[in-house]
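Before anything else, here is the set of structures, which you'll find just below.
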Structure 1
Amino acid sequence: MSDFEQLVTYLFNSITKVSEHPQIEFTQSDEFGYHILVNSPESNIGQLIGKEGKIIKAIRTILSIAYPTVRYQIDFAPPAPTASTESL
């Protein structure tokens, strides 16, 4: 895991409770770019974005300062249902 990936994971995990950490998938789209998919329950997505997007804007600012040459796109999605949650 690269330093960039560790920082992203740390930032998102710091915002949520330990039992509700989001799953973060990194896809390197090219030499300098990442696609970051944050899988989190819908109740946490609002917490990660914040009022008026202030939290996600702060995360983007931190990433831009720490890694000015790295391009990235952050998307949010609820986790895929598992066999145990489909029956509920």
Structure 2
Amino acid sequence: MTAAHELRLSVSPEEELLELYLSLPKKQREERFINTAHAAELTGLAVRTIQFWIENGTVRAVPIGKKYRVDLISLREHLKRQVEKRR
């Protein structure tokens, strides 16, 4: 196992998401990571529901100060899982 591989194994999913957030150019970052209000607007749900999903770990987000930036891909995956459960 290489040192780089060992390093990647020791990085948590949260740290990995933060690294992705910080590495993206501003425009791409704003497209991929949205605030909780925008996530709530897109889904037709309350901001508190989005926050609850983040706190539960069902939707991934990066904490920035006292707010979160929601990973849009994670939000879509969560919504797809909910739809599949209902089938």
Structure 3
Amino acid sequence: MKYFINEDSVVWRNINGEIIVLNLNSGHHYTLNKLGSKIWLLLEKKKSIEEIIQQAFHEFDMSLNQVRDDVVNFLNNLNQENLVQKIE
């Protein structure tokens, strides 16, 4: 399973390593933390969920289970906000 950035309704910028995302449909904007920013940049590179989890695990001082939970929850939240699209 993969998620893709919903490029038709999202504008985003990387400002000094911090990702700012604007939902053009709702007008809401989001400032992502370090893990969220890493996930977003990996989404932009079309990485699978498992690839995202593995890269985040190696970069952050967290257990694999915690990284997995955080990545899955974050992606589900992005999907609910229509910032990403899930492809089975």
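Taken together, the values in this text are just the output of simple stated rules run on the coordinates, not laboratory data. In this text, all values refer to a predicted model and were calculated from it rather than measured experimentally.
Summary of values
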item	result
At a computed 25 (relative contact order in percent (Cα under 8 Å, 6 or more apart)), which of 1, 2, 3	2
Comparison of 1, 2, 3 - label where Cα Rg over 2.2 N^0.38 Å is highest	2
